[in-house]
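Listed next: structures, encoded as C-alpha cells.
Derivation of every value follows stated rules applied to the coordinates shown; laboratory data play no part. These figures come from a predicted structure and were not determined experimentally. Cβ atoms are built from the backbone, for glycine too; each structure is taken alone.
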Structure 1
Amino acid sequence: MQHDFNVQKVTWQTHAAQLKAVREQVFIIEQQVPIDLELDGLDATAQHLLALNDVGEAIGCARLLGDGSIGRMAVLKHSRGSGVGAALLNVAVAQHLQQGVQTITLSAQMHAIHFYEKAGFEVCSVPYLDAGILHVDMQLVR
C-alpha cells in the first residue's frame, strides 16, 4: 500500500528515539545484528535522514558521515518497495554533493547491490562479512 512520506534532515540529539526504533527493528530484530555493533558511537556527530509517513511515523532512515559515506540505511518492512529507500538515498547523495564530496561510499548487503547500482553506485570490493552478513563496498564518483 502506497503512502505519502517525506524525508527530513534530523540530528541524533533531537530524533534518536525515532532513528533507533527503525534501526532496531531492521538491523537488530530482523537481521539479528548485535546491538553493540549497531550502536557504534558515531551517531552523535553524524548527519541523519528520517523518512516519516503521512501520519508522522518513522518508516526509514540513513546516516551520513563526514568521510562521504552513507550508512545505516533502513526501511521498515511494511514500507519497502514504495520509494522510501530511493528517496533517502537521493537526499543522502545530494547532501554529500552539496558539501563538496566527490566520492560517496557505502557498504551494501548483497541483496541490495542492484538497488544501489540503479542510483549509479558501483561495486569496488570483494564480498566480506560485516555483523555476520555478506556485504560489498560501493562508490559513486561525481
Structure 2
Amino acid sequence: MKQYIAFISTDSPSPSVVFPDFSGCVSAGKNFEDAIRMAHEALSGHVECMKDAHLPIPEPSSMDEIKKNWGDWKDWKDSEYTTALIALVPGHETRKYTISMDSSLMARIDAVTNNRSAFFEKAAQEFLGSQAGAVL
C-alpha cells in the first residue's frame, strides 16, 4: 500500500488538502477529521481517473523531494499547515459486494434511503473516520 504526503491547511476552520504528487488533486473538509476523510476520497478518485486515462501513477515523493521539486512549496512553506500520509489502497475501485443482515434492520434502512449503497458507504466512512488511532 502506497502512502502519499498530503498538506492540510490549519489556518481556517475548514481545512483544505493538496497532494504534491498529484497536480489538481485537492479536497477540503468541515473540520480536520472530515478533511482527512475527504482526502482519501479525493486521492482514490483522482488515481482512478488517471488509470482510466492511461496516465502513469507517480511514486510517493519524500518530504525532501517535495521541498525541492514541488512548484507550490513556496506558497505552503510559510503558511499554517500539517501533513498526513494518505494511503492509496491497491486496486481501489468500486465493486459489488453481497452482505447479510437482519431483515428488520434492512427495513429500517430502506425507510430512510432509496440508495442502500450510498447509505452503507457513508456509514462505513463515518464509522472508520471516528475510530481512534485509525490509519490515515
Structure 3
Amino acid sequence: MKQDGIIDEDVEDLLDLYTKQCAIEMDCLDLARIGLVFAMNGFDPVREKQIIPVEVARLCKTFMVTCGMYNASGEFAIRVGIPAKSGVSGGIMGAVRNRFGIGIFGPALDEKGNSIGGIEFLEMLSKRYELSIF
C-alpha cells in the first residue's frame, strides 16, 4: 500500500496503532453506547454533544451494512437489517436508527468470524420489533 501511494505514514507506526485499536477492552455496555452514538448520527445523548460529524456517522453506518459482518454482511443485511460491526472476540455492535445501540458478546464464532449466538439473537430481535432498515 505504501509502494502504491495509498498510505504515506510509516508502516510500523500504522501497524502499531492498528494492533492497539484491535486490543481495546470493551463490554456489552460499551458496545451499545458506541452503537447509540451511531444510531443518533454521531450525537452522544449521554454527553449531550455531537462527537462524530453527521456525514462521518452516515458513512460508518454504510460500511457497517456493507462489510461490518465480514463475508456474511449481505446475508446479515437480509436476515437482520441492522447496521452492525462484529469483532473476532465475539462482540457485535449494532445501531438502530434514532432509537438505540446494541452490544452483544458471544464467543462462539462461525466460519466467517461472527458470533453465532449474537447473530441469532439480533435476527430474533429484529424480526420481533421490526428493526430492519430494509
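So here's what we get for this one:
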{"read-out": "Answer label among 1, 2, 3 for the case where FRET efficiency 1/(1 + (r/R0)^6) of positions 53 and 101 (r between Cβ atoms, R0 = 35 Å, to 0.05), calculated from the coordinates, equals 0.75", "value": "1"}
{"read-out": "Among 1, 2, 3, structure where relative contact order in percent (Cα under 8 Å, 6 or more apart) as derived comes to 29", "value": "2"}
